[in-house]
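Each structure below is given as structure tokens.
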Structure 1
Amino acid sequence: TIFHLSSQLGFLTNSQLADIVKHNGRLISHAVKRLVEDYESNPKSVLFQILTMLFEVCGARHDIYASDLHEAAVDDIVFKLAELARKGLVDDNYSSKRKDLKNFKENLVTFWDSLVLECQNGPLFDDNLFTTIKDYVVAISCTPPRVYRQVASLVGLQLVTSFISVAKTLSGQRETTQRQLNAEKKKHSDGPAVESLNKRLSITHENITYLEESMRKIFSG
């Protein structure tokens, strides 16, 4: 049941996360909230959960451990994944013949959209979580195995789409802050309000620029 699975989300394993994306889309929101909550105290563990879920939904029957991700370069890990596919150790999660995965694509894009939106007031801009995710998505999308490329391209497209959504929201906030700043300056005030608005405007602009650069790198990659 949903309640039973939700109660397990505090102890979410990599396989459980992949299973939710494949088969239990209604639990995605709960899973994402748990990941984001845990990220503050244990970022490496959460990053490992997300990346290994990505590998598994690509179909890789991998034996990659947290230490591998922390110690090896992205290209080395992705080469290992490609070697697994070359040896036939891959499941085609993208196949339309898999009736048990009829909602897979929808669940997959929902997961990444939910993750981006849940992180927009936190780790989206920490230059770690999504920078690493982006590097793996781009690298996997360029590998020989067709199923890897299909899944990674779908994820990359959704990341760009979700980034656009967040950037649009931030753009609206930037315009509002600029109007407020102009109004304060007309009062010939250089007090705390102007300083606070200037700081907010600067941070918002930096975040929009960061998202634009991330979109460019995913698209070109």
Structure 2
Amino acid sequence: MDDATQELILRNLWPMLRATLVATIPLTAVSFVLGLVIALFVALARISRITPLSLLARGYISVIRGTPLLVQLFIVFYALPQFDIVIDPFPAAVIAFSLNVGGYAAEVIRGAILSIPRGQWEAAQTIGMNYATTLRRVILPQAARTAVPPLSNTLISLVKDTSLASTILVTELLRVAQLAAAPTFDFFALYGVAAIYYWVICVILSFFQGRLETRLGRYVLR
């Protein structure tokens, strides 16, 4: 590595870190939280006995899982303005990522809920709990233990997928690396640094995933 490349890397370490802190991580966090909210409602609709509601949830999941995330981003940011719906880059990315997470996480949550023995529902009903209380106090705490590993994988994938936000002009980590490397065409060095940043975030998330799994272990019936 020559001196010019080293200087280029050192000069852009902070701008790339700043983009990670103010764009990549917030984009990931907001999209994941909103996606989980969407996923919970879609999962409950998916297992609902109300046929139209279940069919609607099935359709949503099918569309999200059957189309590329990049296409979803382009529809929200580039296609909706044709209908006079103009959304700034960052909110557009949040919308697309949240909908995408919702489609994938809904099936994870549905599977986790269905893994709880039917007797848990019946026992809650016999002591007077309604549907919402049973979900909140009995079913979801137990289902969370099953759902954490796949949901954590979804979160880690989302961290990496935020790099696609550069295609709709969000100034996140990868876009800063692209702009910094463009004048000198030294893409390998700066993309390598970006890869390290993404890797570090994923390692940290994996660590907290393990801690969370251990903490939720107390909800497992033995």
Structure 3
Amino acid sequence: MPSPPTPSGAVPPHLLYVEDEAEIAQIVIEVLSEDYLVDHAATGEEALELALNRRYDVIVVDRRLPGMSGADLVRAIRTARIATPVLMLTALGSLEDRVSGLDLGADDYVVKPFEFDELRARLRALRRGARSAGERREVGDWLYTPRARALYAPTGRRIPLTETEDDLLELLTSSPEHVFSREEILSSVFPAGGSAATVDTYVHYVRRKSTPEIIETVRGRGYRAGDPR
């Protein structure tokens, strides 16, 4: 199924496509150009230079590249604090390979060979997710994407969050100077009920996934977003 047409006069979204095999790249570019303004890079080094100097709506990266690998490229993009959604193309279909790609900072993956309808659908989903996530919030050297359930380490590693962990971080980072009492957190994050111990437990969960300093304990008052530098 083709993608919905771009409204008349609207500028198509901008996509960076990274693939070293010229014949494959030509075919994919031809298809994606129906929906996107496509920049093509044949190496990870070239792609990183483009990503650092231009704004993209989505990035598609082949995992196996000469020189800088696709995995190294994604890591470098995240380390540079670029939160553009990244879809990784890979011939490695094992669960371990897919998980490692996501942990490096990719937002989704498609295993080769793939159908173009699936690729288009995955790209649309990534762009919808990025739009709904909206702003990116810095917590020290960490990057948090509200409502996208993702936290990025200084190394670029993507850390998935549960819905409740995401709600907790969204609240704390919405007003980073404010100390939220356990009662405030309970009413906002746990409207169905809970206790002070519930709040402490989820603070522990977030710290365990990231770093203890990401949420600061203010003795006798509650919690606020930390500054883990």
A value of 22.2 was derived for mean count of other Cβ atoms within 10 Å over residues 47-54; which structure in 1, 2, 3 was it taken from?
1
Given a value of 15.9 for Kirkwood radius over Cα pairs in Å, for residues 39-158 alone, point me to the structure among 1, 2, 3 it was derived from.
2
Out of 1, 2, 3, choose the structure whose coordinates give FRET efficiency 1/(1 + (r/R0)^6) of positions 15 and 127 (r between Cβ atoms, R0 = 30 Å, to 0.05) equal to 0.55 when calculated.
1
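Assuming 19 is relative contact order in percent (Cα under 8 Å, 6 or more apart) as calculated from a single structure, say which of 1, 2, 3 it is.
Traced to structure 1.
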Structure with the greatest value (metric distance in nm of label points 7 Å out along Cα→Cβ at positions 31 and 151, set 1, 2, 3):
3
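Bear in mind that the values in this text are calculations on the coordinates, not laboratory data. As the structure is a computational prediction, the values presented were derived from the model and not from experiment. Cβ atoms are built from the backbone, for glycine too; each structure is taken alone.
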